[in-house]
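Several structures are given next for inspection.
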Structure P
Amino acid sequence: MIALGLESATELVGAAVADAAGVRAAAWSRGRRRHVESLAPAIEQVLAQAAIPLSAVEVVVVDVGPGLFTGLRVGVATAQGLAQGLGIAVLPIGSLEVIAAAVFASGWPGAVLSVVDARRGEVFTAAYERAGALVRELVAPAVGSPAGLAAAAQAARAAGGTSEVLAAGDGVLRYADELRASGVVLAGSGFVAPSPAALVALGIEQLAAGAAPVAPAAVRPVYLRPPDVRINWALRQPAPARG
């Protein structure tokens, strides 16, 4: 099985290609939300590095979020277009799970609390534990206030039956004080965003374990809250007149 992974949920944008032997090539760039401009060249680069023609790809693995609204739309639309054109299916995976998978691959033995900065004073969180070569969800993805990170850490401890919880994701950088107060271990800078290599490696593992990819049209981004443009529009509406 040759899988092409597309990562664009955060400001880290890129692609990776893998098979049962592991990740064959990966490329990414960061910053300035250049998802449209960055993703297609990354796909071309990794296929060329791995000497794999696009026609040989058998499944597309895509990060469906939560994350940046524009990034998710670009990633999902690209995955759908490629899969539709190739006549293959898509395996959607969440960004918070990808972050946790990378931490487990580094050897962390406890639970992982994935924390992504959702902007507007909010965070996306979820907790996971290792399940063999795979990742098992302990606490479902949610959006909330940084003030709730202590409760999220406690929920991870309770669900995982462990006192060892490591927080990873770019939310760790912004809300380090809140997380330290909750007693979790803070991951280093290598785990601030879901990477295309971690995404496609997790996809290969899930497929080997029996995960079923879906039709391109069935793939949907996971936003967990209304898009920022809708929030801005709502905030700018005048208050209703009182009769």
Structure Q
Amino acid sequence: MTTVVGVMDRPSWRSRTDNIVVVDPGAERLLWVPRDLWCRRLRDRVNSAFAAGGHRALIGCLNDVGLSVHHSLCVSRAAVERVLADVEIEVPVTEELAFWYPLEPTRPIEEGRKIVRFSPPREVLAGERIHQWIGARFAVDEIGDDIERMARQQVFVRRLMETGFDFGRVITDPADVSVSSDAAFDDLRRVKTTWRLETLLDFVPRRIDGKAVLVKGSRRLRIVHAVKQRTPPALARGFERLRAARKRT
């Protein structure tokens, strides 16, 4: 079985799920899915699927492009912001990076923007700098894309895992999670230190209904950008506690 995990972009459960990762125990990988992936059944991007039709729509959209997904779990933005508030972590930087970013993480970039930079060989991330690292996607003086943003998210997750971060801290209140089935926690508990981090690619950029989207290519979906990862046992323990907390409510 596989489970898709989404992080809400705004406080409401009716907002977008702009971070979408498939937990695949059979392939032993965490698979990042581009948020601009076109969902034909909804005539919208996949990051709008949960808001439009809940877990069934999100799972259905991924199935439509050839991903076998059985369960769905979405985490509130508030829970993620709360647990990252006291995190400080060092990430490697291989080249100078510069992005346009909103004046505040929760504000639209259309309301104002600033330049954020990350310089080699490493950066120490804390507070808003964490959100800039995992969320910035509009590169300065060049074309940026969501693929590069997902690569930075993978670097960040890798460093959290290497430091023994307890992912169970993300959800201390059952109200912070919406899940299609408790079986989703079974998939999450199976994550191991040897799993790969990968990105789903091989899409064709298109403009549909005035939206810039990614449409499944003619070839079989390609999975690349593999990153070897070490995951501490705390990850499995954390999700076990989440499942127990949900059953108590």
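Taking -0.38, -0.46, -1.09 as the value of log10 I(q)/I(0) by the Debye sum over Cα atoms at q = 0.09, 0.10, 0.16 Å⁻¹ derived from one of the structures shown (P, Q), identify that structure. Answer for the origin of the read-out: P. Starting from the value 21, 56, 22, 0: which structure in P, Q was P(r) over Cα pairs in 10 Å bins from 0, in percent, for residues 87-150 alone calculated from? Derived from the structure labelled Q.
Figure out for me which of the structures P, Q the number -11500 belongs to, where helix-only ellipticity at 222 nm (-39500 (n - 2.57) for each DSSP H run of 4 or more, over all residues; to 500) was derived from the coordinates. Considering all the candidates, the number was obtained from P. Can you tell which of P, Q yields 0.9 when distance in nm of label points 7 Å out along Cα→Cβ at positions 39 and 79 is derived from it? It must be structure P, since only it matches.
If distance in nm of label points 7 Å out along Cα→Cβ at positions 23 and 95 comes out at 3.4 when worked out from the coordinates, which of P, Q was used? Going label by label, the one that fits is Q.
Just so you know, all these numbers are worked out from the coordinates, no wet-lab data involved. Note that the structure is predicted; figures quoted are calculated from it, not measured. Cβ atoms are built from the backbone, for glycine too; each structure is taken alone.
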